[in-house]
Structure I
Amino acid sequence: MLVELSIRNFAIIKSVTVSFQRGLNILTGETGAGKSIIIDALGLLLGGRASADFVRYGEQRAEVEGLFELPPGHPALAVCANVGVQVEQDGMLVVRRDISNQGKSIIRLNGQMVTLAMLRELGPWLVTVHGQHDTHMLMQADKHINWLDAYGEAALGAAKEEYGKLYAAYRKTKQDLERMAKNERELVQRIDLLQYQLDEIEAAALSPGEDEKLMQQRKKWMNIEKVYAAVQDAYHSLHGDQKGMDWLGHAMSELERGVAYEEQLAPLLETVQTAYYQMEDVVHKLRQLSYHLDFEPEQLAEVERRLDQIQSLKRKYGKSVDDILEYAATISDELDEMHHYEDRLQQVEKRLQELAADLAVEALELSVIRQECATKLAREIEQQLKELHMERARFAIDVRQTPDEDGVEIEGIKRLVDANGMDQIEFLISPNPGEPLRPLARIASGGELSRVMLAIKTILAGTDQVETLIFDEVDTGVSGRAAQAIAEKLARVAQKRQVLCITHLPQVASMADAHFLIKKEMSEHETKTVVTSLSEEERVKELARMLSGAEVTAKTEEHAREMIILGRERKAVN
């Protein structure tokens, strides 16, 4: 349950700390005092969207902090464990949300920072808020299935999960089939395009790494004339009359004659002899090399033509020959797949038929269970309405199916199916004797809608494990005996759950286990909202204000005191 709520610098709230009790906690106050701001602040602790607009004017940040007490085995404890948040054995969990005036939000669970996604996973297990939005949802027939399925979760859960898996597969397969049929013309055009591309690449007869090899050959052929000239010049400089080898040979002969007279010439002779024989080898190699360096312009032209062809393919299909070959392999596989289009189409159609048959079985099973739940829920709501002074109202839940030529064949009839099954759910009511059952959204008054909503919430409160329920002006549009019935119903729910209720009705306020007054205080420099826990005498004065409006008299105070006493008696009986 929610033990304490602390709010600082939030909207017009400067600083408020409220300690709630078990049972029925009532919040009252003038219109505009800030009751809805309390709900907005609590909504942030449940994963609501943060905004810089929440920060009180002139302040740097807003802070909202809630202390929750979780009983052993509560689902919220498992969620905390999953997100790595430790909760001590006393079950106390502190949820804190800080919002800067730049709109940035920091979330902490027991002091540990967590993400908004983690908080949103936890929030629904801490508090359930029922407001006027829920009443509006009763006016939307397409939302009625959510109420019914929430009631029948235990019975519907397994069947709905199995149906959901099949429906997802069925939906995807159907979309695949529709896409294939729609794209058949485009498919033919794409086959022509890919076949042309593949033919162009295959006609080029590329080999891996060919472009790099050709670039090396091109470089060689473009410079071969310069190499040939250098080799020829070097060769003719060394070989021939009066050339390098002649003069080197002449020097060697002279040194051979001189060494006979001077031994010191021997090393020089040896060096010259070595140089001569080495140069003789060089001349031989230069001559051999010149034979193989014949320049052939047609070979360079062929290399240039091939490189141009490859460059043209690169512009279309890839940055290198290897990329082009990889692309060719890809489109070859795609073409092969496309050429088997008819086979694939038949396979998908067969798969869709199989899924549709399985889906029909699951949808029928789900519908049978749902109809049983609808009968039970309608009976329970009718009983709750009797307790809310709609004694002669009749309530029913219409479970119907819609024929659809493009739907799934179920029991020989093609029916519309969606993620929830084949059923369309609508709540029907006959508020008065002699009137037929009609859609709730068409004939129910605001007060009747409020009581139907409270009846549903009362029933659902017994099916979930959320400890704290908040009712935000659930009594809108009711008065008199109906208001008293709603008050008693809320008190009965509060026997099993902690209930926080914002109300304008003194009948509801008189049943409070704890009563809080929300009021707006204004001075010359600021406006702020204050929340006060009321004593017994202060409760009398607040109920008197709610009963009489602006002027509180001794009689209204006496009436208010009597209402509080009667409220205690009724709670004792219940």
Structure II
Amino acid sequence: MKHTQRPGVVFQPRVHKALQRGINKMADAVRPTLGPVSGMVAIDHLNKTKALPEIIDNGATIARRIIELADRDEDMGAMLVRSMIARQYDDVGDGTATAAVLFQAIYNTGLRYIAAGGNAARLRYYLEQALPLILREIDCMTVPMEGQTQLTRIAQSLCHDPKMAELFGEIFEIIGEHGQLDIRKGQGRGLKREYVEGVYYNTGLFSHEMIEEANSSRLEYQNTAIFLCDFEIEEPRAFFPVFKTAVDAGIPNLIIIMRRLSESGMSVFIANNRIGKLKTAAIKLPGLNPEDRMAALEDLSILTGATPLLKVVGDMPENVTVKHFGQARRVWAERQAFGIIGGRGNPRKLREHLSTLEARFRRTEDREQRQHLQERIGKLMGGSATLWVGGSTEPEIEVRKSLADRTAQAMRAAVRDGVVPGGGLAYMKCRAVLEQCARSTTDQDEQFAYRILSEALSAPACTIFSNAGFNPSEIMAMLSSENEKIGFDVVQQRTSNFVDDGILDSAIVQKTAIRNAVSTAAIALTIDTLVHQRKVEIIRKPV
């Protein structure tokens, strides 16, 4: 073993200076991506077989690619920003560059105050106490989303792609906040969308041979009975009671959704379709783990009116009765997907189930659980969309698909929680309450906390102006005489009423960005010591 660097403890004033350099490097790396007229960041591939660098305009991806800075002191500052950006992206999927710019402004201004003799601990306290004032101001200016026109406008503010924005406006007008939306790579150069009626899942038939029609990749049954279970069937005879119950009830078509089916079991289904009156098909139960499979069984049961048989409670196929079968107007199935149209479950139970899932969605803070609940709600609401993203080259397709993914996530948040004036204007409108608070207190640390935040809240707008090639000081001076709804549109290069013209941002994205920036910068300002652990490099000797 060889120690690449000795461990050490670092004290002031070296700590603040090193952290500041690292924070500025990370924030400056994502700063060019902020705004509708922005730059890109080129990142060299670790894989040297790729000649072209990776071209990125996503702050979260840029931060993720910066693994470590050479200077270990600076690296600690950079990783503070990196962690905050990752949290911002995980929470709402957008606003990463905004959060980084806010963090940088708060830290740099706060550091100047501390260097002049201010108390870091008290400054942190007052910064955190001032945050609710900003959040309340944002709440006061939040308005709900209404209609396809406004949906298209917020999409345009998020993606700055007119065609993509138009399609997103149409899609979210149809599917709503929780609707199922798949974004996939397209084969052509442009964008296109498809709508799917009913509910569909990304699992399909156990065997393509269950499709009777030659040269067809899809099976379709009308007026279909549905049988649900979590069985893993090895012995083909196990399903004879299910078939017999369906035949005795005069059911023409039967879909069985189960966990696993053996090869011999599949042959029984195929043979039955060739010679019997009952048309049957077996579909894989959705879900990669027991929890997901139970959720799928619950949703499908309520959607179709079926009563599932569960191995965990001792149910067996011999126990089946016609009351266990659900119904659907139409079912289609392919090798990798299936859909149910017109499930005939109890509509009241379905509404109650959706209300329960929506309440759980709003209560939980866990990102993965929220995403899972959103997918369940979207499926049960019926109707879904697929957006195909194309381009001239593979890198272009990757960039546009990443942009579409971010826009869709932010659109959901905007539909759910409303919108505020965009382009950094919402933050600038919060400055008045902070300046008023600064004048009403005699505590020096509290005064500077308000002033630090007031100055920082103009940083996103100034960055947008600068990235678009304008002098931020000149634009800010021009806006100071305008009313609170007037901002500077860097695309049209003129002042504009942002609310009337639809230059909007998601309220929850803006609130999350300022919350993450203030809380992380406040902590960073109180760091006085850095402790480096020993790094060990293992050198393997040749055998």
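Just so you know, all these numbers are worked out from the coordinates, no wet-lab data involved. Just so we're clear, the structure is a prediction, and the values are computed from it rather than from any experiment. Cβ atoms are built from the backbone, for glycine too; each structure is taken alone.
Table for the structure above
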quantity	calculated
If helix-only ellipticity at 222 nm (-39500 (n - 2.57) for each DSSP H run of 4 or more, over all residues; to 500) is computed and equals -16000, the structure in I, II	II
Computed 0.05 for FRET efficiency 1/(1 + (r/R0)^6) of positions 155 and 331 (r between Cβ atoms, R0 = 35 Å, to 0.05) - originating structure among I, II	I
Top of I, II by FRET efficiency 1/(1 + (r/R0)^6) of positions 115 and 435 (r between Cβ atoms, R0 = 30 Å, to 0.05), largest first	II
Of the structures I, II, the one that 88, 72, 46 was derived from, the read-out being Cα extents along the principal axes in Å	II
Comparison of I, II - label where distance in nm of label points 7 Å out along Cα→Cβ at positions 403 and 427 is highest	I
For relative contact order in percent (Cα under 8 Å, 6 or more apart) computed as 22, the structure of I, II it came from	I
